[in-house]
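Taken together, the values in this text are just the output of simple stated rules run on the coordinates, not laboratory data. Just so it is clear, the model here is predicted, and its values are computed rather than measured. Cβ atoms are built from the backbone, for glycine too; each structure is taken alone.
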Structure 1
Amino acid sequence: MPIKTKAALLEAKNQPLTVKEISLNPPKDREVLVKVEMAGLCRSDLNAIVGHTRYDMPLVLGHEGAGTVVDIGPNVKSLKKGDRVVLSWAAFCGDCFFCNKGLTHQCHTVAWPRGKGLLPDWTTRFSDNGKEVFHFNGVSSFSEYTVVYETGCVPIGNDISFDVASVVGCSVVTGIGAVYNTANVPEGATSLVVGGGNVGLSIIQALKIKGAGVIIAVDPNKEKWHAIAEAGADIVLPEISMDEINKATGGFGVDYAFDGVATEETLNQSLAAVRRAGTVVMVGSPHPLAKYALSPIEFHLEKKIIGSLYGSSNPGRDIPRLLDFYRNGQLKLDGFTTASFSLDDINNAIKALEDSGGKYTITF
């Protein structure tokens, strides 16, 4: 039998979300029903609102969060009722072409229906007076209850607060995974980090844990500089400066540049900033229709650009690892949240994000 859940719906692009009660069907094969305790709000949700993603509507937004498993469907083996979990949009089937190569973050069995606002069986669990309502990134955490695929839930201990758990499922695992999985940065390597949001702060902290050398961070918002320096950046700049980069690296350029902005300008500047045979890691998400012009001479010098989707992460492997970093004091996650809003007040949270950036949570 369906249950009722209050949820925030995007019914048309560039419109405020509608908070209303809708229906939610029970979990099916390898799915679980989660009571959402806290959800994260960040720019990926804004991208959906302005139409940079191609989801059908109405759509229940929210792509990260944490909660409690209250029911399980058939064939669920890794979770049980009562488990406290982090929600991750990078769920995977475990037995497709990509999963069998260890690339679970590229799983097409889950990704293809997820891109249409559906769960892996190509259907939705949400409805409003008989009309389909779609899932956002397979999570839809802006709802009191949600149904997610089993591998999109990672159990956590009672020692991890929902305040921390609600923000690690996307930005933090993406940043740490970019350093550990995508680039596998060696000890002593010099790095440039473009963008000082939660992804950038996570990249900087991962570099410190890895024992990296000089870390140069770039963000035009000087209000972020204190947090960026606290995360471990040795030099903080308002823009990419080759003079400063050359001064810090003996004129060679950095070994790695992590571009969390991913515009044509920042990507070209990052290419210029890395040394010969250096690597640019594109962590940010470009507009899906963007076309960039890049200088071929940079590639002749054996410089590389590599993409990093979700930090090349497997949530079941990487979220527990980063929570261990948090437990032992290597990773600072307390204070990542700028402010918290109720679900009924979600449009004010969205406005705050648009106006001043930061990281916000929605509480239930």
Structure 2
Amino acid sequence: MSWSVPIIRIAGIQLRIHITFLLLIAWLGLGYYAQGGSAAAVSGILVIVLLFVCVVLHEFGHAFAAKAFGINTPDITLLPIGGVARLERMPEEPIQELIIAAAGPAVNLIIALCLLLTGGSFVYPPTAESSLNDVLLTINVVLLLFNLLPAFPMDGGRVLRALLATRLSYARATQIAASIGQGCAFVFGFIGLFSNPFLLFIALFVYIGASQEAALAQMRDVSRRFPVSSAMVREFRSLPESATLEEAVDALLATSQHDFPVLNEAGKVAGILTRHDLIAALRKNDPAIRVGDVMRRDIPTVTTGTRFEEAFRIMQECNCPAVPVLDSMKRLVGLLTPENVSELMMVQSALPRRRAA
């Protein structure tokens, strides 16, 4: 995720902090300082840090549950609105998604029960006299209840989708859960207009998250029905490993491509040169650098007969900007990019209206 800073790697998962989260801590710290001086600022920031420790544990609950089904989590990012665990791919079965979604709130429930057994009590909102145990218990109960709301992108929305998917198609289940999520967003927004303005921010977050989930479900549904050959780019420019950066720049400016497949001397795919890597190499101002020195070599390939769903999963897992498409003779015949996926979705969604017309 852009604008995020890596801080530590735990169990193979990179923990990141978004720059807006650091700005939130600074802003709240100044607010606490204005109200009660240095002691109040330190106490307030400590509570915020402990809140997000609970959020991190919540997200690791998702990550470890996903790991049990063979799904890795490359990173977890802390945002002002909570945490985001980025899974390599979505679970295949509704029961898997149900378990993964419920694992996060289960962590908060376990923490709350442990604090309750050690003398903590639920106090909302916490007061200046509330003990640290009381504050942490209250935080975890609120996180538990908030995440169980049946609205995307909260865990409750994913649990609802998983339950619906046991009876309905994945796309239909997502559409229903997303609609409920958008309805919850309107309720949050309406209440926020007359009470807490922060609810307006949450409403926007929930509405956008629900819309994105619906779009991803539509993409997944469409991808199951087509082979890669139906949407790959057939007209593209490739570069040899020995090409200079100047030649790569000429190709970048002369075409609409952002990423270029790189071929070795035998004409086989050796990697992908991305625009980002090209620009970074240009800053070194070294005429001896060749395309083969800066290209990405860890790019998987697919064939023309690969199902679109499988190719899309491969793109997600490797976080690739483009995937080379090979024919039965292992020759490069196309490129698959995220833009292809979007365009195929738009075409398919437009076809029923054309037939109706």
For distance in nm of label points 7 Å out along Cα→Cβ at positions 170 and 186, which structure out of 1, 2 has the highest calculated value? 1
Given a value of -7000 for helix-only ellipticity at 222 nm (-39500 (n - 2.57) for each DSSP H run of 4 or more, over all residues; to 500), point me to the structure among 1, 2 it was derived from. 1
Consider the structures 1, 2: one of them gives 17 for relative contact order in percent (Cα under 8 Å, 6 or more apart) as calculated from the coordinates. Say which. 1
Going by distance in nm of label points 7 Å out along Cα→Cβ at positions 210 and 298, which of structures 1, 2 comes out largest? 2
One of 1, 2 was used to compute Cα Rg over 2.2 N^0.38 Å, and the result was 0.98. Which label is that? 1
